[in-house]
Structure P
Amino acid sequence: MLKNQQTIKRFSESVKLKVLSELSEGKYTKRDLSKMYNVGPSTITDWIHKYGRKDLLNHRINIESMDELKRIHALEKENAQLKDLLYKKELEKIVQDSYLQVAAEELGMKDAEELKKKLAKKP
């Protein structure tokens, strides 16, 4: 006996187009059509994409005031400055580590860590 005995539904092209036309006419919402035809809303969205009916997709509209835009730009500028500062600090660390490595080699030590330990011991 099969474990999964679900019924697979195949909708004809005419039914799919009928659903899309009812949606475009505004008679029903996507949710209503999903219930009427016993199909998931995501399936209707797939049909919208399949038939190129982008006009039936939901659209997002962002409404922002000028104060919000100024705040966003100020935050973006601050973010850029902080990134620049971080890059500079990382470069300074690389240079400092390089100096320590060169100094350790000049003093006959095997690595910069040994030099750091020796410098940390001195009062």
Structure Q
Amino acid sequence: MQPIDQNGVEVLMLDPREVQEKIDNGSAYIVDVREPNEHEEARIAGSTLNPLSTFNPAQIQTPAGKDLILHCRSARRCGVAAEHLIATGFKGQIHRMAGGMIAWAADGLPMETGPTD
């Protein structure tokens, strides 16, 4: 999909299968901006929870060599989180997962459930 350039930050949409490819090749840093109860019900393995209700851009520390991927239930809240990151001076690329966990589940991709450690 075409990137959206916002104040020098490139925002790209990835479909769930593209996200899975990045997970498989070790290049994904996934941030889930849903609420803790949603994260507990079903989540992408290895995702980091940073709920939009208490979203803290300072907690987004993308490891070197990884792509920042934001996701939520339907792709709406991750857009708001991306705007928060941009407003606080984030530089680089932000990837958003198109369709969120709804699309992830529809594609039959793997999920974890239950409490996290």
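Consider the structures P, Q: one of them gives 14.2 for mean count of other Cβ atoms within 10 Å over residues 62-69 as calculated from the coordinates. Say which.
Q
So if we calculate relative contact order in percent (Cα under 8 Å, 6 or more apart) for every structure here (P, Q), which label has the highest result?
Q
Taking Rg/Rh (Cα atoms, Kirkwood Rh), for residues 14-69 alone as the criterion, which structure among P, Q has the greatest value?
Between P, Q, the highest calculated value is found for P.
Of the structures labelled P, Q, one was used to calculate Rg and Dmax of the Cα atoms in Å, giving 32.8, 89. Name it. Intermediate results must be reported in sequence, preceding the final value.
Details: P: 32.8, 89; Q: 13.1, 38.
Computing Rg and Dmax of the Cα atoms in Å on every structure in P, Q gives 32.8, 89 only for P.
Match the computed value 0.9 of distance in nm of label points 7 Å out along Cα→Cβ at positions 30 and 78 to one of the structures P, Q, and report its label.
Q
To which of P, Q does the computed value -7500 (helix-only ellipticity at 222 nm (-39500 (n - 2.57) for each DSSP H run of 4 or more, over all residues; to 500)) belong?
Structure Q accounts for this read-out.
Each reported figure results from applying straightforward, stated rules to the coordinates on display, with no laboratory input. Because the structure is a prediction, the values reported are computed rather than measured. Cβ atoms are built from the backbone, for glycine too; each structure is taken alone.
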